[in-house]
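Some structures to go through are shown next.
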Structure 1
Amino acid sequence: MRLNKKIALVTAAASGMGRAGVTRFAHEGAQVVAVDVDEKNLNTVVKGLTDAGHDAIGICADLTDDTECARIVTDTVQHYGGLDLLWNHVGHPGYSRVEDLDAADYEITMDLNLRSVFRTTGAAIPAMQSRGGGSILFTASIAGLIGSPFSPVYSAAKWAVNGLMASLAGRLAGDGIRVNSVCPGPIDTPMLNVFMARPDQNADKEANLEMMKGNIPLKRVGTAEEVANAALFLLSDEASYITGVALPVDGGFVSK
């Protein structure tokens, strides 16, 4: 098993890519800590894993709260005795316009996409150092590699995530901690509808989706499982010589 007995903490694990990730990691032998603010769906995910014989727990937490970002790490270490792998997956699509940007919407977008990453990672680093190393993964986006016309605030946050990743990769290499990002393109998850519909612009979801598909060399959106597979590789020892990488999982979109 590729993650045998590794202790893996995944945020935004109750649906979409995060759910696919905890499921994939558990099947690869990880002891999984699934985190989400959606307690009902989180419990469903964890029950499915434990009923299948996997070692998993759930932690309900609101990661807009700095103390909650630290608590999920503390609770993980208390329950399993350490932390080996962290996937900072939580995010928020943000507002599409900057002309009349609401301050509260800006703040929650930055809090979930960037601030929570700082806080959770900051709490996780000492736990990994005490175990002689580990692997940290951020969910950025192709919007953190090229500008997004749909989501300028989200794009700004994800560029910052990739910058943080590159900085930490160099700083933590001596501690045996690898740091990378996975950068999904359009993926078939509930958030895709938000990106494509854009109610604040009265956007045509189907037209936007078809336009996006037309710009993807593979001519389709991706699946949550395809992102989870990339996350598994980057977190696993198979990527032991890889750090500081922002890996697009986008059907070739950014290669054009």
Structure 2
Amino acid sequence: MLVGAMNHPAAEVISEIRWMAEMGLDFIDLTLEPPAAAACKVNPAQLRNEIEKHGLKVVGHTAFYLPFASAFESIREAALGELKLCLEVFAEVGAHWMNLHPDHNTPMHPRSYFVQRNIVSITELMEPARKCGVGLMIENLPGEFNTAQQLGELLDPIPELGLHLDIGHANLLVPHNMTQPILNAYGDRVRHVHLHDNRGGSADLHLGLGCGNVDVRAAIRELKTCGYDGTITLEVFSPDREYLRYSRDILRRLWGEIAPLKANVV
């Protein structure tokens, strides 16, 4: 298991890489978005040099508000253009996976419409992604794409598509945390994980581990039970990085302590 953090989009990326290395993290969850880290603004060769110099790995993250299911075709195509540029940058910096946030902002259209628009757009991205050597994965989002059934509407038609499981999101706008049912259905598709705490409801608080009501121990056990042992980004968004450091230590300790559930033997 590798522990990482995300760069702040308003901060200079090189400085973000350096403090992550100083903290002893394993990778950067590189988000390419304005104002300071848009794909058109960063220097991929410089980023790759800095990442490799510090012995880090990198996972690709994109802006959550790209409207690639828009009912306006010109806007959908513009969003795809930005994502293709992100793919090129991620390939240059050494990322093997790039996430996508399913889009549902199509007012006055039924769910079937924006689901199909997502499928069309993701399918169109698959070929440039293959050429770049970067896999695509969708992140579960509170509201429209936060249950196994909802995610299956995109994962089932596109077998090549990976899953980016956000355990904090799985606790929002749902009667109970959706991590276990999502993993039961698509555990073999998980390519990356986000972990942070909140108190349920609708507020995506991005708290340090143990500060909300997310059952972190249960989530880790479920990840290990489905065989996951990859990258986990701690999305702890506090100006005081000691909360992130503390969460890093909790995650590493619990990962070493917790055993996967054993399969029932009949």
TODO: Looking at Kirkwood radius over Cα pairs in Å, for residues 89-152 alone, point out which structure of 1, 2 has the largest value.
DONE: 1
Open item on the list: One of 1, 2 was used to compute mean count of other Cβ atoms within 10 Å over residues 121-128, and the result was 19.8. Which label is that?
Closed with: 1
Open item on the list: Tell me which structure, out of 1, 2, gives 19 once relative contact order in percent (Cα under 8 Å, 6 or more apart) is calculated.
Closed with: 1
Open item on the list: Starting from the value 44, 27, 19: which structure in 1, 2 was Cα extents along the principal axes in Å, for residues 1-80 alone calculated from?
Closed with: 2
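Values quoted throughout were computed directly from the atomic coordinates according to the rules given, and no laboratory measurement underlies them. Remember, predicted model here, so these are calculated numbers, not experimental data. Cβ atoms are built from the backbone, for glycine too; each structure is taken alone.
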